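Multiple structures are listed underneath, in C-alpha cells.
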Structure P
Amino acid sequence: MTRMGRALPAVLIGGLFLVVLSGSVRPVQPTPPIASGWKGPCVVYPTSGFEWADVMYSNSIVQPLAYVGNAAACSLTVDAVYGSARLRVIQVDPQTLLPDPATITLRTLSFDASALLYGLTRRGIYPSVVVRHLDHVAEPPGQALALQYLPSSGSHRVAFDPDGSVSAPVAYRMDRFGVPSSLPGSRPVLRHIFCGSDSSEQALSVAQSVVTTNTLCADTTSFDVMQRFRVPAPVVLTRLEIAPGGTYVPPRPTFAAILLADGPEPPVPVVETEFLAKALLPPYFETFWMPAYDFDRVVTLEPYRDYWLLVRHNHSYALHGRTRNAIESDDFNAGIGPFFKRSNPSVGWTPVANVSLSFKLIGDAITPLKTITGVAPSPGALRLRVSPNPAKGNPTLSWSGAQGVVHLSLVDATGRRVSGTDGSTAEGRWQLRSGRSALPAGVYFARATDARGGTADQRVVVLP
C-alpha cells in the first residue's frame, strides 16, 4: 500500500537535474531543488520518462553505471514502502554488463523502513570504491560498476525511464538464480545519480591487487596468513581491503599489517615492532570486500622492494584467494609472490602452492613528495633532470632555469634528508650521493628551490 507521493528533484551545479525521490503519483512539476552535497564527477539521469519497475523479494534490479572513476555516492528513486532493502555496488563484465562472477560484491548499503517510507535513498559509499590503478598492477580492479537493488521482503517499485538516454547503460531485472530479464521500453534506465567525489578522492589508486575471488585460500583452521608482494611505483599507503568469506563465527581480534620481506619465508615469530603499518579489521557479517580501518601511520611503499602483507583473521572467517594457473601476466608474476598460512602464532609457516591472497592496497601515487614533506611543488621555470633514472650507482641531477642561489636536497621515501648542496648558476649538475658513499638501492626524491621561490622535483630510483 503506497502513501501520498513525494518528489524531491535535485538540481546539480552545471545544469544537471535528478528526481531523487518520488511517491506513487507521477510528478508533473519539479519541487524546490536540493542543490548541495553532491561532489563530482557525477552521472545523473533525470530523463523525461517516468514509470515504475516492480521487483520482488529474492530478485533484484540492476543498473550498470557510466564511468566516473572512484565511486563515492549514489541514489535511486524508490516508491514509498514499509520495508527494507540492500543496495550493492558490484563489478560487471564490461561487454555483457552482467555481474562479474570472478569477484565478490564491492560494497553493501542498507535502506531501512524510514529510508524507504520517506525517500531517504541517497547514500554515501564509504569508503569509496577505488577503480583507478597504477600501471603494471598484478590484477587491476574492474572499471565497470553497477547498482543492484534487492528488497528484503515483499515487492518494491523503482523508478525508470523506458526510453532513456543512449549515454546510459540499460537496466535489467535479475532473479535469484542470476538469470537476467528485460524491463519494458526501448532503453530502460533507472532514475539514478552516481558520483565520484572530489579530486582528492580521485587521486587514490590501487597500488597492488589480486581481485579474483574464485577460491578460499584459508579457512577458520588458519590463524593468520602472509602474502608476499611488490608495488610497481612509489605510493603513500592509505587503505587496505581483503575478501573474507565462509561461515560467520563470534568475532575475535583481527588485524592486518605490512612488513619488509628480508628473507624467502615469513618471520617466526612475527614481531609487532617490525610492522611498517598496522590496521585493525572490522567484524565479519557479510561476504563483500572488507575495508580495514585506518593504518596507524603513514608509510610509503617503494618499488623494487619485497613486502609481506600479514592478515591475522584469528580463526574468525575464511579468506578468499585466486587460483594460479601458470598463465598469469608478467605484471602478476612480478608483483605477487608466494602465499603462506599457519594454524597458531607459535608454529612455522606452511607454503600454499598455486594460490594467492585476494587483496587491494590503495594509496596516493600522484603526490608522494607533498605527502611526505608537507610542501607542494610550485610552478615555474626551474627544471630538474636525473640521468640515468633508474640507475645502478650514483645518478646525476642537472638543473636549468634557476634564478639566484638554488638549494638542492635529496630525501628518501620516508622523508629523511640524505644529502644536499647549493648552486649559484642558472644551470648546473650534481652527482647524487649519500655523503661520500654511494646511494643504497631505493626510491628518493630530489628537490630544487631557487631565490625567487621556484621549485622542481624529480623521483629517483637506484637499483640494487
Structure Q
Amino acid sequence: MKHIFIATIATLTFLLPNISPAELSHVTVYVTARDTGERLARTNDEQLAVSDPITEKQEYIFVDPSKTFQTVLGIGGALTDASAETFYKLPKEKQREILTAYFDDKKGIGYSLGRTHIHSCDFSSESYTYVQDGDVNLDTFDISHDLKYRVPFIKAALKTAGKDNFTLYASPWSPPAWMKDNTNMLHGGHLLPKYYDSWALYFCKFINAYAKEGIPIWGVTVQNEPLAVQTWESCNFTAEEEGEFVKHSLGPVMQQNGLGDKKILIWDHNRGLLYHYASTILDDSAAAQYVWGVAFHWYVNDSFDNVKLVKEAYPQTHILLTEGCNGPFDTNTINDWYWGERYGTSMVHDFNNGAEGWTDWNVLLDEKGGPNHVQNYCFAPIHADTKTGELVYMNSYYYIGHFSKFIRPGAKRIVSSPSIDTIETTAFVNPDGSIAVVVLNTADKPQTFNLWIQGKSVKNTSPAHSIITFLIT
C-alpha cells in the first residue's frame, strides 16, 4: 500500500482568547483538492478588505458571527478492538505517527471525541463478555480482555490529545447471550425484561472499571442500532422497549450507583427513523428525564432533515452523530475521491441541522479492512499494512480534518449562507474567537465567490472536488 506522508498537514497554533469579531481580518486558507497534491495544505494568507456593494453578478458566502447556534462537543472517531489490535502490530514509529496524526491538535487533526464499545462488537476478533454465564449480580465482572490492546490504546490517545481535551463515550452491541430471548449475542434478539436491572448495572460496572484504569467515560448510548438484526453482535429494542429500559432500569440504576452525571443517548441508528424513535421516548417524561440526547448514524439513506426536525421539535435535547464509515473494503477503490466527499457532505449537513459532535467509525484498520470476526470489512481514514508497516491515509482523513482541526470543543455554530447551490458551507466561532468556515465543492467545476463577513470580504476560488477551511483571525 502506498504511504502518504503526514507532513502534508499544516501546523496550526490557535489564538489567545477574547478576540472581538470586529478585529478579525486575517484569513488563512487550507485546501484539499482532487487531482492535486494538496491535502490540508496551507495555500495562502489573505486579508479581509472593505467589501464592494453586494450585487447579483457576484457570488458570496455570507458569514454572520452574531447569530449562534449549538455548541460543539467534539469531532473524532471510534477506538475499537480492531483499531487497537492493528495499532500494536505496527512498529513503534508508526504507532507514534498514528497518535500524532489523529490526536495532536497542532501536528495532526486534533480529534477531541471518541467512541468505544462495551465488550465485543463486529470489529473485534472474537465475541466476548465481561461476566460468566448466568451471573445476574455481575460478581465475576472483569475487563481483563480489554487490558491487552484496547485500554492501552485509549490511554495513549488520551495522553496525546490531553485528557481534558478529549471526550469518550461507550456503546453496547449486545447484552450477554444468556440475558436475551435468542440466547445468542449475534442475530438480534431482545433483552429479557427480568435482566433489565442486571444489564443496567453492567453499564455501571464498565464505567467504573474504565475509570479505575484512568479512562473517564463521559456517557453511553443505550444500544447500537436497536432495530438491526445483524450477523454480528446485535440486540433489538422497539422505541417503547428502549424507553421502558431507560426509565425503569438504566437511568435509576446509574443514579443509584453514583453515575447520574453520565450522559445517556437514545436511538444510535440511522437518520431515517430518527424522528419517530426519538419522539416516542422524549414524549414520555418519565424516560426523557434521564436522556441527555439522541445519537444517530449515516447508513441506508441521507434523510438529513430528520436531524433538524428532532432539534426543532425538542430544542433542549442534544444531537450527536455516533457512527459513519465507507465500505465494503476494496483495495481497488481505496483512492476514490467519493469516500472523502461523503464525509464532507454529511458533516456539513449534520452540523447545519444541529449536531453537536461527529464521530467516525474505526480510526484504524488493517490491510483487509479488519480485523472483524464476521468479515464485515470496511474502510477507515487510515489503513495499516501489518506485514510491511506502511500506512495509507485515505482522503476521508483529510476531509474530516478540515473540521476536527479547526473546529474545537466549545465552538459555536454561526451563520454561513452561500448565494449559490454549487457549494455547501458551515461555520463556527471557536472559544478563542477565531472563525472557521468550511466550504465544500463536489462539482466538476471550480467556483469563485466572495467570503463576506461584517462588511468585509475576500475573493477566493473553490477548486472542483475540493474542501477548504478558511481560518479567520
Structure R
Amino acid sequence: MGSEWNEQRLEDCMDAIIDYRGKTPKKTGCGVPLITAKIIKKGRILPVSEYIAEEDYEDWMRRGIPLTGDVVLTTEAPLGEVAQLDGRKIALAQRVITLRGKEDFLDNTFLKYLLMSHDVQHQLDGRGTGTTVKGIKQSELREVMLIFPEFGEQKAIAHVLGALDDRIELNRRMNETLEAMAQALFKGWFVDFDPVIDNALARGKEIPEDLRERAAARAALGDKRKPLPEEIRTLFPDEFTLSDELGWIPEGWEVKDLPDVIDFLEGPGIRNWQYTDDEDGIKFINIRCIQNGDLKLDTANKLTREEAFGKYVHFQLSVDDIVISTSGTLGRYAFIRNSHLPLSLNTSVIRFRKIEGISTLHYIAGYVETKLQRELEMRATGSAQLNFGPMHLKQIKMLVPAIQLLEVHNADAHNIFRKRQSNLDNIDLLTNLRDTLLPKLISGELRIPDAEKMVEELN
C-alpha cells in the first residue's frame, strides 16, 4: 500500500449518517418501499415486501432523505450487510444506517466495497456487542477506521468492481424473465388448461362452470390467441371430466399420488457425520444452502470421501436433481448444476427426480415452482416451526398428462432451463472474480490495469 493512502475515522469521511433506530414504522401493503435489514444481502437489495404509506413518508423520514448512490449498512440481525441505493424513492427501517461519503473525497460506490472488505467487517464485528444477536452502536460505528486511496483511484476501483456487479445483476434479471416464461408455459398448459379450453371452444364443447370465467377470457382474446402447432394441439383433449381429488381436469389425464410421479429421497438426518476440512472432502447440502432457487455452498460442511462414497453413496446428488427444504421456509428449492458436484444430501432436505416414462424434469420443475409450496403449507406440521417429510408428500395428489405431451413440454422448456443454468454459472464466475479482486484492490495489493486484464480474460 502506497503512502498516498488515507486512514481516517468513518465519521470524518461522511457528509451524512442517517440512523432510524429506535423507531417503528407503520407498515402497509403498498406505498413507499421499506428497506429492512433482512433484504440487504451480499452487496444488493433483495425484492421489497414491506411498505409505508405515501402520506407517512415525510414524517417518518424527517431525520434525513436518502439520495441515489447512498450506502446502507445493517447494524443488527445481521450486522455488516451492505448495499447501495438506486434512484427509487425508499424509506429506511430500523437496524439500517445510511452513509454518504464526503463529496470528491470518498466515492460512495468505493465505500460500499470498502465496507464489504475483510478489514472493515472485522472491525464491525469487534466493535459489536451482544450474545444472541450482535449489533453495533452508532458511536462505535463512527470510530471504524477506513483506509483508502485518492479519489480518482477510488473511482477506478469502483468502476472495475461495479462493472462486474452490473453483469451479475444483468444475469439475475435475465433469469427472472426466463423463470417467468417457464412458469407461464407450465401454468398455461397444466394449471389453467388453456389449450384444452381452446380446443373445446373451437369444437363447441361444453365448458364446466368452474372453468367458464377462464374460457370467457380466452374467447375474448379472439385472434390474439396464439394457436399451437397442429401436432401439439392434438395432444390436448377438448373436454373435461370431474375427478374426486382435483375437481375438473382434462379428459384422459390421470390423478396419481406424488410418489408415483416423483422419485424422492429424504436426507439421512445423521448427526455424527465424520466432518473433514480436507480439500478432497465432499460437501453436503443443508437448508441454509438453498437460496433463491440456487445453491450457495461456500459455508457447507464436508464429509470424508469414505463416508460420502461408502455407506451413504445413495445420498449423492446428480445434475438436474431438485432439492427442497423441509423446514423453515417451506418449499425453497434449487436445481443441481454440474458445478455443484460432487454433493451429498443431508438432513432437512428432500431430493426430487423424474420417473422414466411417467414424468419429466421440466414438468416436476414447473410443479415445484408453481404449486408445491401451497401443497406443503396445507399439510406441514409443527408448532414453533413447520416441517414436512415423506408422510406429507404421500398425501399429495398430482395431475399427470400423457407422457407424450410431457415430453413436448419438456422440449419447449429445455432451452429456457439451460439458459437459466448457464446464467447461474456466469453469476458464479463473475462473483468469484469480484470476491477475488475486491480485497486486493481495496488494500492496494493489485493495481487497476492488472485487475482490468483479469476481467478481460473472463470475457
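Rule-based calculations on the coordinates, nothing more; no lab input. Model, not experiment: these values are computed from the prediction. Cβ atoms are built from the backbone, for glycine too; each structure is taken alone.
Among candidates P, Q, R, the computation of mean projected area of the Cα convex hull in nm² that gave 25.6 used structure P.
For FRET efficiency 1/(1 + (r/R0)^6) of positions 203 and 347 (r between Cβ atoms, R0 = 41 Å, to 0.05), the highest value in the series P, Q, R is held by structure Q.
Could you figure out which one of P, Q, R the value -11000 for helix-only ellipticity at 222 nm (-39500 (n - 2.57) for each DSSP H run of 4 or more, over all residues; to 500) was computed from? Structure of origin is R.
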